[in-house]
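Right after this note come the structures.
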Structure P
C-alpha cells in the first residue's frame, strides 16, 4: 500500500494540534512545557486510519515564529500538507511563511483546513473563506479544497477525512530503489531499548540487522529494532514514519539533523551548489557572501551564500549559487532546502540541490555558471557529462555519480554503459569505477604530443623521453593508471613508440647535421683506438674543438645505439673493448675462482684511475660481486 506522510502547517494557536487530536485521539504536545504553555514547541507525531483503510503518518509542526526551524525539520518528507487557518483570525504572518516553506521544499499536495468555525458566524466564515482563496492564488494550494471544521464540536471532521482520503489518491508512489536515507528529527533513550531515533524514511529501505552509518560524522551501528506507527517491523521503506533503536550506540553519538544511510554511500561536504529562488516577499536584495541559515532535511547549518554571476540577488529572482558551510552536510542532487536570514531570522528563499559535492568555485567564471545552469533541467547523460568534464584528470567515480545524479544504481549503470559504448566516457580505474571524460582524455593525449614534440626539437639526437619524465609533465591529479591508459592508447593508435622505457613520437627519427656526422665518426675512432685507457670526454671535446652541447648529443646517441658504454661520469669505452675485457675476466674467475684488484689491474695493464671504475662497472652490471677485497662471479656463466 502507498506510504503517505501528512504534515500540518500554519500560524501559532490556529488549532493544528487540536485537529490532530480530534482525528486520531493523540495529543502530539508531549512536553510538559508545551502542555503548560498551550503551544507546540517540538515536532509531534501521530498516525491515522482513513475511511478507505489507508494508513497515514502525521507530523505536527510548531506555528510560533521562534520555532520555524523545527517546522522546517518536520516538513521534510511530507506528501500532503494541511494548511491550518483559524476562522477567527484568518491568514497570519506564519501562515504566509509556512506556505513559502512548503513551496520551497517541493510540497505539491494539500488542502486548507479552516478551524475554530464554532467561534464565528456564517457571514464571517464566508469572508475568511474568500480571503483564503485570494491568499492561495499562485501557490500550490490554488484550487485546493478548503474544509471548515471545529475540533471542539467535531463539525466538519467527517468531510475533512473524506477530502484527505481523496487527496491521497493523487500522491505518487515513492520508489524504494534509491539510497536508504532517513533524516533524524528526534533522539532519545528508552529503558530496555537504548538509543532510539525517529524520522521520515525519505528513500530506500532498512531492515533489522542492517549496518548503518550516521552522517556526517560517519559513526556506524547495527539496527536492533524497527517500529512503524508503534508497531514492530522487520523492515521499513520510503514514506514511513520510522523509529529505530541501535546496538551499543550512545545517545550523544547522534543528533537531530544527522542522516542515516548505508556505509560509505554519502559524502560529507562543506560546500553545495544550488538553484536558489529568492522570495518576492523579501524587502531588499541579498549580497554575495551574506551569512545565512541553511536548512535541509532536519538540519540547520550556518554558511555563506556565494553568488557566482552577480554581486546581489533581487527579490523574486532565481539563480545558481554555492553555499560554503560551517559544518558538513551529506546530501544528494534534487534535495530541497530552505534558506533563512541570520538576523532577524526569517525565510528568504530555497530551492533544490544541483551538486552535493562540488569543488570551490571562482565567481564570474562563465564555464562554471553555464554548467550549473545546464544542470537545472539536464537529462542523466547531460549531468554525467558535466561532472566528468569538470572533474578533469581526477575523474569521477560511480559512487560520486550516484549522489550527483540521484539515479537508481541500475539506471546509472545503464546510462554510463551507453556513454562508454559511445566513448563519451572512458574507464580509467576498474577497481574504483572511476571515469574520465573523452575531452579530458584527448587533452592529455594532446599534452603528450606537445611534450614529445618539444623534447624532440630540443634533443634531436636523443631517441626519446623516459616514461617517468613524460609522466611528470601530466597534471599532478592524474593517476598512474590514467597515464598508462593514455600511453597505451597512443601506442595502439601508432602515435607513440615505447622501447626500453623510452617514449618517442612514431614520426621521430634521429637526424645528425653534417658537422655532427663528422664528430660522430671521430668520437667512434678515438674510443676504438684508445682501448682500456680512453680519454675523459671533456678531453675529447677539446681535442676535436667542437661545440660541447652538440658533442654531448652525439655522445648520448652513441650510448643509446650501444656503440659506447658509460662506465662512470665522463668516462666512456668502446663496447667491443668492454665485451672483450668481460670475457677475459669471466674466464679468469672460472679458472681461479676469484680475482683480486691487483690481479685485475695486471689483466688490464691500466692505471688505478681506470681499474677501479672498470671493476665497479662489472659489479654494477651483475657480472661480479665483491666479497671483502676480492671479486667472484655473481652467477654461473
Structure Q
C-alpha cells in the first residue's frame, strides 16, 4: 500500500529539518560503538568490580565471550504497573543463560505514580521525573559492562525517560519489556460518575474510596487509556517490544514467554552478529512519525505532545506540533478506549488490540512498514498476535475484523475522521486541544475568563457556586518553568459538573491534563507559559476568550495593542517542601512545551 501523502509529506519535512542534527547523532553512536567504553576497554580492576557479585555468571562475564545484558528497572511495589517487575531480573538471568548470554541489573530508575500524586504538591516533580529517569538510565549504562539493554518500564514519564537516556547509548540494542495491565475492575464510567457525585457533595469519601479501590485493585497497569498505556502502544508502533507484548496481563504464561523471547532476542541483534539493530537506528524519523500516528489513531494521551518531541530530540530529530497537527488531520480515530469510550485496554486488547490497529494503519498507508524493529521484518510483525502453541510462543496473523465495533473500527469507518489532537494558536500562544473525547458541539467556546493560579483555587470557587455560568477557566503559572507543569486532574470533575448543568465551559492552561483529558474542551500546554511574560499572564477576569478547535484558534477578544500593553501579573512565590526545592535547576532550565519541556535536553544543546 502506497504511503498516505500527508504522512509522506510530514516525514519528508521532519527528515529535511532534522538532517544536520540526525547526522551528528548517528556519528555519535558510530563513535561509541567503535571507540566508546565497552568491556574490552575496562582495566582488570574495573572489570573485577563489575562482576564481583555476579555469582554463577562470574566466570562467563570475566571471560568476555558472552553477550551481557544490562537490565534497567523501574521496579517498586507501590506502583501497581511496576510491582510485577520485582522478580523479572532473576527470571531474565535464567532466560539469558538459555541463550548463552548473561544479565545483570545495571541500575534502577525512579518510578513515580501520577495517580498517587494527582492534586498534591508532589505532582510538581512529575514531569521532571522523566528527565531524572533519563539521567539515571545514563548512569546505569555508563559502566560499559553491557552489549545490550532490557528496559523494564511502563508508566507515564518512565518510558519516555528510559528512551531519552537509552538513546544516548544508542549503539546498544535495546528492547522494552512490559508487564501488562491489571484485569478490569469497576467500569471507568462508573468511577467517573462517583467522582462527579463526590464533587457535587452527593456521596462521601468512603464511597469515593470504595470506587477508586475497585477500579485500581491489583498488580498491573491501570486499565484506562492514559499515558502509561499510550506508552505501550507507542513501543509497538516503533518496534521496540516483542510483537504484541503491550497488553498481555501479568502473571500469565504468555507474559512470561514474551519476556523470555525478548531476552533471547537481544544477543541476536548485537553488533557481533549479522543482524545488528541498535536503538539509535531503530528510532529514526519514520519511527517517530509512526509513534505520532499511533497516538492519533487510538486517541492517546496528550502528554505525548511533550514526550514525542523530547524523544525525537534525543535521537537528533526535530518533530513539532505542526507535524502532529497535520498528521491529526490525516489519521482517523479507530479506537474508542476510556476516557473516550466505555471499555478499557483489556476490552481493547480482546477486540483485536494493537495487531488490528497496526494492520489497519499499514493497509491504509498511514504508518511506515519499513522501520528497523527489534523483531526482524518491519512493522508488519506487529500486526500479529502472540499465542502459545504446545507451551511454545508463536505468532499468528492478527484479526482482519474488529471483535467489537464499539472499541475498534476500520480506517474506512472510523469513530472520527481525524486523530483528535489539534494545534490551537492565537494571541494567547500555542497549545494542544484533544478533540477526540469532546463532543463536536463544544469545539468552539466563547465566554468570559475567570483566572486562577492553581487548581485548588478553582475547586474552592466551584464549591462556592462562583462558576455557575458560562466560563473559560484560565489556570496559569502551571508551566515547566513555574512549577514543573503538573497535571490538573482535580479540575475534571467540577468542570464536568458545570458542563452537565448546561453551561459553556472550557479550560485554558499552561499546565497538563494527560490521558485523562476528558469531555470538557481544554487548551493545554499553552506556550509560551505565563512565567516570563507569556500572554496568559496578561489575562484578567472578565476578558472574553474564544477557543475554537475547528479553526485551530485561541484568542482573547480585545484590541491587540491594548492587550499587549498590559503589564503581566507577577507569578506566585515558589514554595518549598516535598523536595520541590531540589528541582529548582530543572525549572530554571526547562524549555518550551513544544520542544518537550526538557531541562536536560536543553542544557545538553540537543
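What follows is calculated from the coordinates using simple rules that are stated; it is not laboratory data. Worth saying up front: this structure is predicted, and the values here are computed from it rather than measured. Cβ atoms are built from the backbone, for glycine too; each structure is taken alone.
Points to keep in mind about this one:
- For 24.9, 101 (Rg and Dmax of the Cα atoms in Å, for residues 135-486 alone, calculated) the corresponding structure among P, Q: P
- Distance in nm of label points 7 Å out along Cα→Cβ at positions 103 and 495 from the coordinates reads 5.3; which among P, Q: P
- FRET efficiency 1/(1 + (r/R0)^6) of positions 95 and 271 (r between Cβ atoms, R0 = 30 Å, to 0.05) derived as 0.30 - corresponding label from P, Q: P
- In this comparison of P, Q, the computed figure 126, 54, 43 for Cα extents along the principal axes in Å is attributed to P.
- Ranked by distance in nm of label points 7 Å out along Cα→Cβ at positions 159 and 303, structures P, Q are topped by P, which has the highest value.
- Value 8, calculated as relative contact order in percent (Cα under 8 Å, 6 or more apart), assigned to which of P, Q: P
- Value 22.8, calculated as mean count of other Cβ atoms within 10 Å over residues 143-150, assigned to which of P, Q: Q
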